[in-house]
Structure P
Amino acid sequence: MSTRIRGYLTDGLMLPEGPIAMPDGSLVVVEVLGGRLTRIAPDGTKSTIAELGGGPNGAAIGPDGRCYVCNNGGFSHMTLPDGGLLPIEAPLDTPPGSIQVVDLKTGAFETLYAHCEATPFWGPNDIVFDSAGGFWFTDFGRDRGRVRMRGGLYYAKADGSEIREVVTALDGPNGVGLSPDGTTLYVALTFEGHLISFRLGAPGVIDTAASPMPNGSTIVGRAGPGMYLDSLAVDSTGRICCASPGTGAVLVFPPTGGAPEAMAIPDFLTTNIAFGGPDRRTAYVTMGSTGRVALLDWDVAGLELAFS
């Protein structure tokens, strides 16, 4: 495949993540270090939807039309010599993260989930809705000095009535997405650089018999040297398109498994990708350190999400 950056939608964002292409042509993003949910108009003008606090990290539109946000609780950060931003370990007194829900018209928001029965959240990270109206989300975990709090994979209902920890003790689970037929769930493991998949038997249920691994996972592919894995999106052909901080790239994995194709992005902290535009062939790539959003021409349409 071949693609190119045709320009930048905007800049000046404080670590953009969680892009959502809206029907009116605007783009909604979170600003992780700014604690905000932000709307970007087609001409690049920015407006604040809600001041969420903490560290809003991933976002998706739910069945009620509201925006569901994974808030990691907050990071510290440092400014690099070139003026770019780099998130660093959260202070020890940083509160646990949460799942927040935002009314996009009024900016009013509430906390939907702050824990499950098994554990508090450490760093809710990325989110995807299925066609049944439930959502999968990852908890990245959190560093606390010399201790690493490992994360997990959760499934929850949008009305706040049920939440379950489905896979536990994952190290740095980050991006999450569904295959076009909704039967395969993909999860990116940041530090290992592995893209893994789970076969689903029903909404919120992993078919553990589909894999010899105890948690039902299968490795789809691996990032290359110097590459990590962040958030992801799936295109209409089933390719898994994963932002890769480290060298700065979008890695495109074939759904059948194997080595990804890398597309260079001029920001080492490439964080996420979403598809939009009239034909969903515009890829919006969030660039965390420089605070920009790149516009890429994609060779096929992006996958239509359940409620976006």
Structure Q
Amino acid sequence: MDLHQLQIFAKIVELRSFSRAAEALRLTQPTVSEHVRLLEDEIGGRLFDRLGRETVPTKAGELLYGYALRLLALQEDARRSLDQFLGKMSGALCVGASTIPGEYVLPPLMGKFKEKYPEISISLLILDTQRILDLLLEGKVELGVVGARIEHRALEYTQLMPDELVLVVPASHPWHGRKTVTLAELAQEPLIIRERGSGSRYALERALAEAGVEWEALRIIGEMGSTQAIKQAVKSGMGLSIISKRAVEEECHHNLLWCVRLKGLRVSRHFYIVIHRDRTRSPLCEAFLDFLKSSA
């Protein structure tokens, strides 16, 4: 069977229309109709029924559609593998990342990877750690970079780089200029934290538990779904926060925020590359995975 004919056939099934398929493939409708006719002659039966304004596959068409998708996917896999063997790389990759690695770590690395493979398209989806892991398990992203390990038998983690969380205060706060404060002092201050499911929240909860500090001992006045929102809230004087040092380097450099260490509490973690253990990854994903590991 001609793979080009199968591509046209599959597009008609998906769009339920000869005209829409022709438009999507940038072909004329007579050309599309002729390819379908040749395919029907080859298999010896009708592939479509026209029901009103909609074109639907016959039983034979439904059977062929499943095989067509597999053949077209195999063709794409072969093309990518040959490109990789010949030193080329093309295609699209969707990477998932939690907030801090997504906003501060991955963009420059993705830029360097794109310089190496200019023909590729790479997109970055930024959500909290739990949601990225959910998308990875569902097969909606091939690779993730997150700020916490949440164990699952299908997930495989590799350390990428360390990270430290620090207490940040606004420039106008009395603690501005201090190097350290105690947990007892912190307990008197309004605190803004990340939402449940974020790696930063998980790292803070774990560090407090290891230090024997009750979560209820903190004066938490709010939760926010992004680090940018938290930084703006701290700048406005709404409260203090404990967030990644990487996220506030620029603000601290320009004296908009101040980082303070907590006596008796070190909040550290790693960023992790995470993949699905059992899913087959594209050559492009494998190349990006190797690039991240070498960068680490």
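To which of P, Q does the computed value 1.15 (Rg/Rh (Cα atoms, Kirkwood Rh)) belong? The value was obtained from structure Q. A value of -13000 was derived for helix-only ellipticity at 222 nm (-39500 (n - 2.57) for each DSSP H run of 4 or more, over all residues; to 500); which structure in P, Q was it taken from? Going through each structure in turn, the value belongs to Q.
Computing distance in nm of label points 7 Å out along Cα→Cβ at positions 44 and 228 gives 6.2 for which of P, Q? Walk me through the numbers on the way to the answer.
Working: P: 2.9; Q: 6.2.
Of the structures listed, the value fits Q.
Each of P, Q could give distance in nm of label points 7 Å out along Cα→Cβ at positions 68 and 172, but the derived value 2.6 comes from P.
Can you spot which of P, Q the value 0.10 was calculated from, given it is FRET efficiency 1/(1 + (r/R0)^6) of positions 20 and 236 (r between Cβ atoms, R0 = 35 Å, to 0.05)?
Among P, Q, the structure yielding 0.10 for FRET efficiency 1/(1 + (r/R0)^6) of positions 20 and 236 (r between Cβ atoms, R0 = 35 Å, to 0.05) is Q.
When FRET efficiency 1/(1 + (r/R0)^6) of positions 108 and 252 (r between Cβ atoms, R0 = 30 Å, to 0.05) is calculated for each of the structures P, Q, the largest result comes from Q.
Identify the structure, out of P, Q, from whose coordinates relative contact order in percent (Cα under 8 Å, 6 or more apart) was calculated to give 17. Structure P accounts for this read-out.
We did not get these values from a lab; they are worked out from the coordinates using the rules stated. Not measured: the values here are computed from a predicted model. Cβ atoms are built from the backbone, for glycine too; each structure is taken alone.
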